1. Supply the structure label, taken from I, II, corresponding to helix-only ellipticity at 222 nm (-39500 (n - 2.57) for each DSSP H run of 4 or more, over all residues; to 500) with the calculated value -16000.
2. I, II: which one has distance in nm of label points 7 Å out along Cα→Cβ at positions 82 and 106, as calculated, at 4.0?
3. Give the label, chosen from I, II, of the structure having the highest value of mean count of other Cβ atoms within 10 Å over residues 18-25.
4. When you work out Cα Rg over 2.2 N^0.38 Å for each of the structures I, II, which one comes out largest?
5. Between structures I, II, where is distance in nm of label points 7 Å out along Cα→Cβ at positions 58 and 74 highest?
6. Of the structures labelled I, II, one was used to calculate mean count of other Cβ atoms within 10 Å over residues 10-17, giving 11.1. Name it.
Structure I
């Protein structure tokens with residue numbers, strides 16, 4: 001009986017750890033997506049202009065959805081500074097993920113940024 005209880009406790013701890021780790025991992029992967037999006041804006045081939053802010057927001061919402069993150073375009077802030085070759089883009093997102101551990105619930109708050117990629 002003692003072993004069954006120990007196995008159940010270990011299983012419960014693994015499950016609770018995954019409930020917290022999953023949003024953390026998704027946030028790390030989404031932050032990589034933000035960085036990639038900002039740096040891809042910098043790839044000037046002369047064939048087309050960089051994406052508009054609205055188009056970029058919609059693409060980021062789609063990327064977040066693939067990572068099981070629910071975002072509204074209003075939660076994404078895009079800042080451009082400089083001009084021409086010296087223009088930089090910084091993308092930041094502000095969102096929260098609720099975590100329910102049956103006996104305890106809390107909210108994880110995330111604020112990933114692209115770090116200001118040069119266009």
Structure II
């Protein structure tokens with residue numbers, strides 16, 4: 001029995017993409033903080049291991065989402081979620097200050113959402 005069957009497909013899609021992006025962001029950037037003293041190839045192997053978890057969530061997310069959304073809609077949704085995950089990661093985990101440019105980038109993505117999702 002599918003325990004997720006009671007969850008609407010769009011929520012499954014977005015939820016899996018959020019989780020996927022958390023792993024993706026750590027795979028891409030956490031080594032800059034945690035493994036900066038190690039050779040690059042160690043960071044690459046650790047990142048690949050984290051990226052495997054990302055793909056195990058991202059692939060089913062896109063398969064679920066593709067039932068209701070176009071390919072372009074899948075991509076723009078991914079980009080919005082990426083920014084929403086990246087900002088807290090950059091500020092809270094990496095210790096970078098919040099930048100107004102994040103807000104402006106978000107507004108640009110809202111324009112992309114409008115154009116891709118309009119009917």
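1. Numbers: I: -16000; II: -23500.
Source structure for this number: I.
2. I
3. On the way: I: 13.0; II: 20.2.
Ranking I, II on mean count of other Cβ atoms within 10 Å over residues 18-25, first place is II.
4. I
5. Numbers: I: 1.9; II: 1.2.
Comparing I, II, the top value of distance in nm of label points 7 Å out along Cα→Cβ at positions 58 and 74 belongs to I.
6. Details: I: 11.1; II: 17.6.
Structure I accounts for this read-out.
Coordinate-derived values only; no laboratory data. Source: prediction; values computed, not measured. Cβ atoms are built from the backbone, for glycine too; each structure is taken alone.
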